[in-house]
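Down below are the structures I want you to see.
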Structure I
Amino acid sequence: MRIGITCYPTYGGSGVVATELGIELAALGHEVHFISYSQPFRLSGRDGGIFYHEVPVSSYPLFEFPPYDLALASRMAEVAEFNELDLLHVHYAIPHSVSALLARQMLATRGRRLPFVTTLHGTDITLVGLDRSYLPITRYAIQESDGVTSISDYLKAKTVKDFEVTRGIEVVPNFVNCDVYAPIADEEKRAEARRKLAAPGDRILMHLSNFRPVKRVVDVVRIFATVVREIPAQLVLVGDGPDRSEAEWLARDLGIHARVHFLGKQERVNELLPLADLLLMPSELESFGLAALEAMACKVPSIATRVGGVPELIDDGVTGLLYPVGDVKAMAEGALSLLGDKDRLQAMCEAGRKTAQKRFCATLVVPHYVRYYEAVLAAGAGE
C-alpha cells in the first residue's frame, strides 16, 4: 500500500508512535509518505520506502495565526494525488482529522477516493477535544473518518462517553520494536555504559517525557529526593519542556542537583533505558504510557500512577507498581522496597520483558494496523 501519515513531529507519544509505525510499515514493503510541518524527529532520513513532504505555511499580515490546518489539507490532497496514495493515517484528532476530511472532499470532486484513518492518542480527547471551542468539530471529524483507532480501551470508552460517538472504534495498542528496545545482554558493556551516568554501586532512576504539567516532573524530583536519602542513586531525566526549569530549581533547593542529570531530548532512547534500574512515571494522566512500555521491553520496571490506560499495560505488583496521583511518599517507598529486594526486582524485570514480547511487540501490533487499513479500503470499495 501507499500510505500517508500525518502527526505532530515533536517529542511526544503520538509523534513517536506514528513515526515508528511508518518505519515498521516501510520495513514490511509499504510506501510511506509523512506529511507535516517538519520532519518527525525519529526519522533518520535514510529509511528506505519513506518520503517526507513539508507543509509550507505562509504568514500574511491579514492572519493573526497562520492557518496550518488549511495548508495541511491542501498538501495532503497534493501528495495523495501526485503519489497515488491509498489512504491517509492521521495521528491526534486536532487538527489532523479535520484536514484529512477536507483533503478527502477536495479529491472527491475530481473523482478520486482518499479514505482516512484517525488514531486517537490521549490529550486530543481528554483535554483539547473537550474544549467547547473544539468539541463539535472533533466529534464531527471522528464520526466522518473512514476508520478510527484508539491506543487503549480507556481512551475508547472516554471518547464514546464524552463525545457521544456512535461509530465503531478499534483498539490498537501502542507498540515497541522488541529488537531495538531490549536489555543489554553483556553485563560488562552495561556496567561500562552506566559508569557514564553513575558511580559503581549507585542505582539509576530514569524519567522520560515532554516535561508538560501532566507528566508531573516535579513529583519525579521529590520521589528521587526521598530515595537518595536512603541509598546512593542518580536521577536521569530525558526530554524537555515547560516544567524543566521548575524541576531544575527544585533539585537545587533540595540539595540533590549534583545527582540529577537533565539530558534534554535524546534520539537514542533505546540505548539509555536499559541502563536504568527503575523508570518513574508519576503522570496525572496517561492514555497508555509508551515510556513505561519501552522501559518494560528493556527489562526496567516502572513506578507509575493508576490512571487512564496504564493499568492495561502495567500489572500492579508483577511488571511494575501503581499508586494514586500525587502520592510521592508511597511511590518513593515502593521504589526503595524494590531496589532493596534483588529477587523481586529481577522477577519484575523478566515479567515486563515477557509482557512486551507477548502483547506489544511491533511484529504483533503493526500487522493489526495493516489488517485495519485493508478493511477500511475494502469497505470503501463496496460503496
Structure II
Amino acid sequence: MKAHHISMLGTGLIGDFYTMTLHGQRGRDHVRVVFSRSEERGRAFQKRWSIDEHTTDLKAAIEHPDTDVVVVALPNYLHEQTVGLAAAAGKAVLCTKPLGRTAAEAQRMLEMVERAGVFGGYLEDLCYTPKTLKAIRSVEAGAIGDVTWVRSRETHPGPHSAWFWDGRLTGGGAIIDLGCHCIEIIRNFVGKGNRPVEVMCTIDTLVHPIEDEDNAIALIRFESGAIGQFEVSWTFRGGMDLRDEVAGTHGTIWLNHFLRTGFEMFSAGTEGGYVAEKAETSAGWLFPVGDEVVELGYVDMFSDMFDAMEAGRPARETFYDGYVVNAVMDAAYRSAKSRSWEPVELFEWRHGATPRIAKTLETYEGQVVIKREILPDGRHKLILKDPQSGDFSDRVVAG
C-alpha cells in the first residue's frame, strides 16, 4: 500500500483535525509541508505535528516536489484558486466543505479536476461517522423500506474564526457552514441517485449583528417523493447538537452524534481542559466525546479517500457531490427571498431517474387496507376504505 505525502493547506481547527487523523490513525500517510498565511501559526503547527516544512507561499506548498496529495483546509473564498493550482500541478486534491460559495464556483472546481484528470475528494466528514455509515448500510439493505423523510440537525453557538462570520468570504451564514453537512447526510439516506427537485427555506438573523442568517430551516423535495428537512443554527447554547432521523415505510432510525451519546460527566472545577468541539464550558454537566476524529468521521473519511485513490475508484464523496450540495444551498437562499418553492438548478444530472415511492396495497374482502395494528389480545384491527364509495371503516379480525 502506498504512503501518501501531503501538502496541508491551512492551520486552523480543521487543519488540526485533519492532521491529527492522518498522523494518528491511518499512520502511513504524512503531512510533508504545511501552508499558513501566518508565519507564526505555520511554525507552531509544524512543531505541534512534527511536520518537515512550513511555508507562507501557497503555490510552493501545492507544487512541493515531495508531495502527491493536496488537502484544502482553507476559508471558502480560497477554495477555487487553490483547487485550480492543485489541478494544474497534477496532484490529487481533497477539499473541505463546502466545495464552493455558490454552485457556479463549485462547478468550475469540478471542471478543473476533471479536465486535469486528477482525483477530487469532497471532505464531508459527517457522512463518514461510524453511526452514519452503519445506518446507511442498513437503509441500502432495505431494513426500513423506502425512505420517506430525513431530518438532519446541526446547531451550535457559532463558528470559531472571524472569517466565518463574513458572508462575502463564505457565501452565506449558517446554511453555508452547517447546511452543507445536513444536505449531504440527507442525500446519503434518500440515495444519491435520487435527484433533489426543489427547496422551501426560511432564514433569519435572530441574535448576532451580522448580515447573514444565524438560523435556517429548509425542506428538500426529491424525485422519489421523499422529503429532506434540515435545521441549522449559530445560536444554540450548550455545545454542538448533531442529530439525524430517518423514516421509511418499514422502519425508523434515530442518530445522536454529539450530545446525550452515553458519556456524561459533572465537574465543579474550572481546570478541566478541552471537552469537545463547540463545548461552551468545562464545568457543570459536560458531554465529552471519546475519540473526536473517529466519532466525527475523519478517520473513515480519509481512509476512503486514500483507498479510493489506490483502487482507481471515486471516493464516496466526490467534487460532483459537493457541487450538488452547493446547488441545493443556492435554491435554499433563493427560496428564502421568494418565500416559495425554488427549483434545484443543476448543469448536469449524472444519475438516472428515481421511481416514486410505491404505495403499499393490501386488500381485505374487496376493501383496501389503510392500516393494520395488533391489539393487546393478539387480534388485528384494520382500517379499511371502500374503493367504490370512498368510505372508511374499521374491523377487528383474528391475528
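Only the coordinates and a few stated rules stand behind these numbers; no lab work does. The shown structure was predicted, so the numbers you read here are calculated from the model rather than taken from an experiment. Cβ atoms are built from the backbone, for glycine too; each structure is taken alone.
Which of I, II yields -8500 for helix-only ellipticity at 222 nm (-39500 (n - 2.57) for each DSSP H run of 4 or more, over all residues; to 500), as computed?
Structure of origin is II.
If semi-axes √(5λ) of the Cα gyration tensor in Å, for residues 78-293 alone is computed to be 28, 25, 18, which of I, II is the source? All intermediate terms of the calculation are to be shown ahead of the outcome.
Details: I: 41, 20, 14; II: 28, 25, 18.
Corresponding structure: II.
Using FRET efficiency 1/(1 + (r/R0)^6) of positions 254 and 310 (r between Cβ atoms, R0 = 25 Å, to 0.05) as the calculated read-out, with 0.40 as its value, let me know the right label among I, II.
Numbers: I: 0.40; II: 0.10.
It was calculated from structure I.
One of I, II was used to compute Rg and Dmax of the Cα atoms in Å, and the answer was 23.6, 79. Which one was it?
II
Comparing I, II, where is distance in nm of label points 7 Å out along Cα→Cβ at positions 22 and 206 highest?
When distance in nm of label points 7 Å out along Cα→Cβ at positions 22 and 206 is computed for each of I, II, structure II gives the biggest number.
If distance in nm of label points 7 Å out along Cα→Cβ at positions 166 and 230 computes to 5.4, which of I, II did it come from?
I
Taking mean count of other Cβ atoms within 10 Å over residues 142-149 for each of I, II, which is largest? Spell out each step's value before the answer.
Working: I: 21.1; II: 16.8.
Result for mean count of other Cβ atoms within 10 Å over residues 142-149 over I, II: largest is I.
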